[in-house]
Structure P
Amino acid sequence: MDFAYSDRTKALQAKVSRFMDENVYPAEERFFAEVQENRRRGNPWVPTRVVEELKQKARGQELWNLFLPESEYGASLTNLEYAPLCEIMGRSPIGPEAFNCSAPDTGNMEVLVRYGSPEIRKRWLEPLLRGEIRSAFAMTEPAVASSDATNIQARIEKHGDEYVISGRKWWTSGANDPRCKVLIFMGKTDPNNPDRHRQQSMIVVPMDAPGIQVLRHLPVFGYDDAPHGHAEIVFDHVRVPASNLLLGEGRGFEIAQGRLGPGRIHHCMRLIGVAERALEKMCRRTTRRVAFGKPIAEQTVTLERIADARILIDQARLLVLNAAYMMDTVGNKAAAKEIAMIKVAAPLMACQVLDWAIQAHGGGGVSDDFGLAYAYAHARTLRLADGPDEVHRNHIGKLELGRYRESPGA
């Protein structure tokens, strides 16, 4: 296996890095100021001018939709080629959206590319690819332990040439955003199927369909993540055409695994960038501040943390590149263990590096002045999003044990 970056990837790395330096990092303060101003006016759920401007600039430089492998859309990069680019984007909270490479849109676009009909792709995928609208993914439910997705109770029932959707979802990321025009909904079409993994289906639902009520936004450690946010939603007998069902009844889990594999690795790629920037801030901060007669950077505990942070980041990056390589060469299903491994390792790594960086900044670390508290809230959330650590560890453990059960005499 060769993790050396191709000439094309190196050229894109340089181009993305330059765009971040010249456009994204300088715009961060303006972004948060604009959101704060909208909040003072009583409505933080307003798309920011600064991000829309960044999107136009990125598209103009052909730094757009870089995430779609094996597709006529986007840049047709492999997962291994995209990984270092996604890492660079992840260094800024507004970086991924600037390149039209942010969640949950990336996962939803991959689903629509793979499983959407030509009509669905034209109506919903193409505007998403152009960055004109945003989307959401409705899977998690408040009334059940959604770490076991077979617990889902929401219903998708066939009535003639329509499906009727009923249920309550939460942590539906992006649903507060007025640009969110469509979501993908997972629910049960066949609750009595003896195969618990064939009971569920996925369906495309326009956000303006009658019967959809966004109840509230859900803050994360006090952050509302406006104008993106996370919502709790009630679906009260929402009717959509039967043609909106993806792939067929009972194929929801199959789609979910196809969607969540790339979604998980993208989160991990971005977290490498988050951790790199936190380490950078930690190093700069500790070389400039003096405690007990010498720079904090020269204190043994700081040196150890800086060293350990470098080790942890590089370990996680290699795990991510290995998972990307496996996805490209043997497919997402065969790479399930490697994807699960990075989904545990990368958020844990990022949380630890961010914690050390916060500690090095003292009281400033828990403020919003340095972006570390906000980044920690996001990284900690990713130990739950797309499956909690415990589920992935169980999966890894079972796959590892399976190697020995297959050859009991060895």
Structure Q
Amino acid sequence: MRVEVPYGEGKEIVEVPGDNVGEVIYPNELPEVDDTRLLREAINNPIDSASLEEFLKGAGKVLVIVNDATRPTPTAKVLDLIEPTLEGAGAEYVIATGMHRTPTEDEYRFVFGPRYDSIKGRVHSHDSKNSEFVHFGTTSRGTDVRMNRLVQEADRIVVIGSVEPHYFAGYTGGRKAFLPGVAAYGTIEQNHKLALTLNAQALRLEDNPVHEDMAEAMSFLGGKKIFSIMAVLDREHKMCSAYSGDIDSTFKAAVRKADEVFVVKMKKADVVVAVTSFPHDIDLYQSQKALDNAKHSVRDGGILILVSACRTGVGADTFLRLLASATTPNEALEKISREFKLGYHKAAKMAEIGLRIKMFAVTGLEPEIVRKAHMVPMPSLQEAVDRALAELGPGSKVTFIMDAVITVPKVGSD
């Protein structure tokens, strides 16, 4: 069987013997919709909220919070529809980078589309280390909540986001616009340390300490008026659902829809190819999420193959430095138990995978970098699959997860 998987601007092609073919998994397919009409209907029918026009009446300072280029959120399409309403409000825009780097010029244009030239003077990129911050309070789990001063100064906040599974926060979207989106580095670090707990996992909100800490942090905003627009995208990154209004209500509605798209039933396999699609293939830091989702579908002693162009390299490399300092996954976990820094949560998740299965990697990274992450570098997907089958035996099954960052396996026996 011939399988093509996306890789950077091209593709990787692999031939798998028929007896070794497992499954080829995509997010679930949903009927195609007119996304402009869908968005318009969502904006015109807000949930538990006044209309956007009413929301903005009497506004002083309006702040629009948007995702950076690591998410496929259709920000530009949303702005196409709400810009007439925002016109005259003098809105400022902040890119909720969290701890990510400042966007490139191309990434600004990816986020905002053609309008970027007309609003660029009012666009801010959040910097978790160097922006001005305001302390809003301390959560019951001890997180000191410091957020960008722009949040404090605004009396109306419009949040544009998208909801999909997240490997330790449960889901993206909603409250994540504030923490980690526009939070200080130390605040993010305290929150993300909670990712080391067992309940911090994809699809889980109840008793998930990361999610609950984020929600509590947002509650400190008190009387801030917030209007949310949340989208859910399909496997082609096209919009399949959208909601507007109260930030909690829109988030919950989007979560229900996201489960329909991204939770896929499948069987465990001997070899699983975890494909990281654009824009999540921006770096290894983001691509790690594919490993964490796909791990559930690999049998003990099996092999997990990461496929990601890692277009801009490693990304924030704290996790890689920790992994490189340890000779085994167990040693990495022991070091993390003694000291935590932001980024170590990723190292912990990768080390936990390494305790149970072997990881190969087909990436644009130098082989020595891949080895530091306790993965085996492979020059091509074909060579990776061939070696995996040689190591595990002739009857082994190979399964492909075509968008592993946002596809969460629901593993069953039938």
Structure R
Amino acid sequence: MLFQFSPAIQAAIDAGKYLQVFSDGVPLSMARDAANGQFIAHAIGATVNNSPLSPLVAASNLMTSGAQMYQTQQGFTAVLNGLQTIQTSLGVLQATTALIGVGTVAGVALTAVNLHQTLKLRKEVEQMRLEVKNGFIDLKQALKGQGVEIRQIIEQVAQDIKFEQHRIALVRAYGVFIQAMNRFRSAMQLQDFSRRNAEIDGVRGMLFTALADYSNPHLLEETCAAGQLRRLECAWAIEQVIVATYQVQNEVSAVSDRLSHLQDKICQDALTVINRCESHDELDFLFPEIIRIKNHDLAVLDSWQNHVDWIQSLPSSDLKLLSSADFNSPETHYSTINVAEPPEQLVYESLAEKSHFYSLRDQLLFIFEPNLRREYEFYISEQAVITGYKTLVTSNLQQAPDLTVANLYYYFKIRDESKDETEVVLAN
């Protein structure tokens, strides 16, 4: 992730007058005066792979709020903006479960709420053209341009008894979440330090209650891979608010620990969802979305943790400089919702032309489970020796893209299994 500064600040950085702040070689969203060390400005934006930062679940407003807490009001504003972002995202993500349902889901339904369509829905909610009620939106109205088949699927899901049980649980959890958010906003206004902390402790308890419903293993087990991903995304959103409660209490060690835990959890949850994927329709839905989460959401959380860890490492003299800094910088825009077709979708479509279902699924697994790729490389190199493919040595395979490794693995796997079947037939 690359941070973008205002033209004036960037010009001063290029001239050597200002320096971007780094922590253990990792760029942060701040610049300071090269001569006297004064903190000068925050970044006003960020990009990932040359595209504007646009996470699906993560609140990029919270990414730099740790540093901004030392300017008190700026920090509180960043947290409040982050809360609104998370509330909007959770409402939209939960609402789409009313089309995905619980069991087997139609491909057309997944297309209607894929990454591209979900970003569009979030934009509609942000601009108040759609209203979230009890954690759901009127999908018939929101997707009225999608055709009769979508409306029929929405009706079918609404009449499904199993989904109704899930919907009731989600409505309850969302209600607790909204109460917690409102209480959190009120707590932030309290001037008495002890009363504010007591209120925030209460907020955190409510958030853990809501989180338990979204993470309920029994309900997750009953859902398909696509539905499971959406429930887990809701849980990840709440986890960020829990981190924010620790942050406004200046519990920096707890913030760092929770962020590390959340990143690990997202990676493990992603593996679980990918392994549950059983059809091309589900893979078409999951692949672009999980890539967006890996490239954008995890990047936000990692940067958030880098900022927090940097603060922990600062000497008291720098903390004093940070608390007295008056940036007067333009409004930050770390997150941009682009309603154009996501680049992740285009990448997936290109890969799908050159791979099959199992290869594509494994390419997604490689991202979160690099040891699996190494196992595949070892198997390919073994088979290459047997079949005389001299260039397929481990050193070359390590440089190959995931597409090549996954495709070669299945090429040799099918060849090997076919050989075994032939030997069994001949033996009989």
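Supply the structure label, taken from P, Q, R, corresponding to helix-only ellipticity at 222 nm (-39500 (n - 2.57) for each DSSP H run of 4 or more, over all residues; to 500) with the calculated value -9500. Comparing all candidates, it corresponds to Q.
Structures P, Q, R were shown, and distance in nm of label points 7 Å out along Cα→Cβ at positions 86 and 110 at 3.0 was computed from R.
We did not get these values from a lab; they are worked out from the coordinates using the rules stated. Here the structure is a predicted model, which means the values were calculated and not measured. Cβ atoms are built from the backbone, for glycine too; each structure is taken alone.
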